[in-house]
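Derivation of every value follows stated rules applied to the coordinates shown; laboratory data play no part. These numbers were taken from a predicted model, which means no experiment stands behind them. Cβ atoms are built from the backbone, for glycine too; each structure is taken alone.
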Structure P
């Protein structure tokens, strides 16, 4: 069994506030002091769970408790996870060899339940849009939303963080539930932007199919997909743009605002004005500015906006439609 010897951290990595000896969270901004080590532990534990080594996975999760305030949400989640793994371990100990041989592992039941939630909600999502717009568009639109959500899911999982498969809400949208485990604002922003990036790739493929086949259906699907992903980047509320903006300081938000205005002037797509309006509010009227803003997030944000704008500029129509 391995142990952790936390590094001596004297100042908060988010706000630079001086930390009290042995502090686990910053008194000023409440950021977790050992967020990077927690991310590594989560990645190790998830990898061990995937191979069926439940006991070792449980031990890795429990090591994280030493790095968390006892009353934190993350500590509560880890204790619940450890109890679930402890209950699963003995029940499946005798069957572990055969389970591994079959490619499964002891925590199969929760995964099956989450898998069913994903499949059933996605089926309902397809059915709603099938009835509203026809089979072809209904299936195509649902596929675009799925690709967007899988962009979030894949980015979360590749970082070794826990995440559930997407859940779809017919008529409203979809979401991916995940456990942040004290990750930085920059990482959260990257995960938020991964969905619109995947949405851009899906829209670009549809645009290419329209160009190749001259079938207006693909142009319609490409425009709807690109426009919805662009709207999702308006930096307000729970939209992906709103989450990504948390990593941007005032200067970065003003830079994003200027980029939106330039993209509107060049591409003549009015949706950029909505993104610009949300960005202006976050730059001049919002108090949620980070102490250490992320320039990389600004570049990422502008790159995704530009990519979506280019796709829209190559398609007939305006906004969400072709007319």
Structure Q
């Protein structure tokens, strides 16, 4: 058994899951110079389709990023391919389990950046902040001289974050440099920064940005929230709430099991049971986040889509619009 297969088996065992049942979800990335990345597209697409792997992989000159879901043997085939590619040595991998396939299709896409910051000169494969292992994260964030920064967006921070973390209140990662510039210009700016995100990719790129802006002591959580939840016992955790994920599960709890959130099919915001009890909530049509953002024509279109979904269910059929996995993926994943 290859090293990555063993890593997957060990991770699932810690989570109380087995590779022979259900599905395995893997969030992965690596910043590495890939001048020939376009040549990987067809090979990865064919490999994943041959082994019932679904999800999204992004390829760019700066590396690879994505989240995929497959039966255990299908995931193992992808891990074998990764292990055979020397340039992917040290690739960040986070595993979790899902009771059903988390995606509807497989897409391998070519991009300008594997996570869009809008600052192409920032290259984490050449310089980045200091990695912090999940087991060491608590000690760092408990330091009163450290500013803990959540590099994710508002729809993610709304359902969970680390206790005491600063929320930049961005709608996309492209907005982060503007917030960072204001922090850098503050005469009372903090000396130490500790940054985190879902799987580690955004906080790694953000750490390189902060160094470029003159911050010297910049740390980021290796493997992100997902690795922290996998490795740190709940009783020792500084994490509060659930973690938004970019697939049909919507969110996961501290045990990396599907959480309690649903998805608004109009605006794609995560919704709790209380949110769905709000007068503005209409399944498939609106929620309190988006009621004032859509016009009457859009709501009528959404209502018709929901009617078709209901009719399809009554016939025992599936409808593409009924599944949150069919939504257009958010560009910041993961």
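Given a value of -21000 for helix-only ellipticity at 222 nm (-39500 (n - 2.57) for each DSSP H run of 4 or more, over all residues; to 500), calculated from one of P, Q, which structure does it belong to?
P
A value of 0.40 was computed for FRET efficiency 1/(1 + (r/R0)^6) of positions 213 and 301 (r between Cβ atoms, R0 = 30 Å, to 0.05); which of P, Q is the source structure?
Values: P: 0.40; Q: 0.10.
Clearly, the read-out refers to P.
Match the computed value 17.5, 46 of Rg and Dmax of the Cα atoms in Å, for residues 69-172 alone to one of the structures P, Q, and report its label. All intermediate terms of the calculation are to be shown ahead of the outcome.
Details: P: 18.0, 52; Q: 17.5, 46.
Working through the options, I get structure Q.
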